[in-house]
Structure P
Amino acid sequence: MTLEKLTIKAEKNNPGDFADQFKVLFNPNQVEIVKTGWKMGENGPVASQELTQLSLDLFFDTTLIGFPPENVQNYTHKIFNLTQPRIGTSTKRPPRCKLIWGTISGKDSLLLPDGFLERVTKKLTHFLQDGTPVRATLNCTFKEWREPEKQAKIANLIDDPVRIVKRGETLSSIATEEYGDPALWRVIAKENRLTNPRNLNPGTVLTIPPLRTNSLTQRV
């Protein structure tokens, strides 16, 4: 049975296309994911605004995949170049990425559903007699991508309050707590663009919009 390889999907030309897809040469030995959920404030724990960070080391060795071995940078450049701005028009940004490894319940297992390559360190560690590098390690740090509008709302808790979903909570229970009416769950779903409101994972950051008059028509 062939060992499943970690796959990186990245935006290629346009926002959200994720058309650039490639598998790593060798799977990493470990993946580190850091998420800070809470920080201590003056009046107790407060929700952290820090983004999820994923770190891993990727190993490349072309002496193990063919002879004569080719320049290892033919493989490392695909990941190394993910730091380059190429998406957008006037002000370009680096491509957003998805890291996929294995499956959960028959679906892709997303190590990082939406992020970007914040930092990468390339080490060339073995060379042929003519100086051609054939072995390398990439130390990669990916960071969660959050839409600028959502980031601005989270930073401004007074105008657009946010909350972190706790285990066992539903949109209806949150709507009851925030608005006093469970039927107004659609207001929260629409604001956060939730395509499957029943799939509400603990730790999800939700924007809770102010209740306006026209929101009262969105009852079930």
Structure Q
Amino acid sequence: MVNPPHLVADQNPVPVITIDGPTASGKGTIAQRVADHLGWHALDSGALYRLTALAALQAGLDAADEPGIAALARSLDAQFRPGKILLAAQDVTDIIRQERIGNLASQVAALPAVRTALLARQHDFRQTPGLVADGRDMGSVVFPDAPLKIFLDADVGVRAERRHKQLKDKGISANLDDLFQDLQSRDDRDRNRAHAPLVAAAGAVTIDSSRLGVDQVVQQVLDLWRNH
């Protein structure tokens, strides 16, 4: 992910590949791999919501305080550097990946004012030669004109096992059953929220990664782009 510069002044839009999907479907990894292969920029939109959630937690705001959290989102002092994410000069790369922050981010993301506050910031990542953006509404709301939209899905049980392995690899203890229930709750909240719910965008290609490796999914996305 890169620091967002100004939008490119060009009559032709900078190409965007959007990769949306539920939590732990692998969209972040796929997006970064595709971006690296194409030499494009990458946007992990979920990181912006996790940063907002962390900022709200540090400020002692209630998860339902929509005006307060939206104000934080608008003035978010965040920097994205290679392999590192800073919030007010603090390295929060690992902190924002904690399950409690992810859960809070899901609640924060359901607030319309917060999504509106972060919209322009996400648009600013669209720069030459191209952008691969992952999230939950990248194709449906943020970049509806993207020439290639992917909806990356996977069985919730598979996703829970993947998240469990990720946490174990980082030395973080986690209960698989709790992760399964947490993912189900997030899925329900993301799919049923009134504003920008998690859906496959119009014209999106759905890829089920339940039985596919990362390289296989990356190749499918690259093939779809080349064919496009």
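Bear in mind that the values in this text are calculations on the coordinates, not laboratory data. No experiment lies behind these values; they were computed from the predicted model shown. Cβ atoms are built from the backbone, for glycine too; each structure is taken alone.
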Check: Who wins on FRET efficiency 1/(1 + (r/R0)^6) of positions 169 and 193 (r between Cβ atoms, R0 = 25 Å, to 0.05) among P, Q, i.e. which is largest?
Finding: P
Notebook entry, point to check: One of P, Q was used to compute volume of the Cα convex hull per residue in Å³, and the answer was 180. Which one was it?
Noted result: P
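Given 16 as the derived value for relative contact order in percent (Cα under 8 Å, 6 or more apart), which of the supplied structures P, Q does it correspond to?
P
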Item checked: With helix-only ellipticity at 222 nm (-39500 (n - 2.57) for each DSSP H run of 4 or more, over all residues; to 500) derived as -14000, matching label from P, Q -> Q
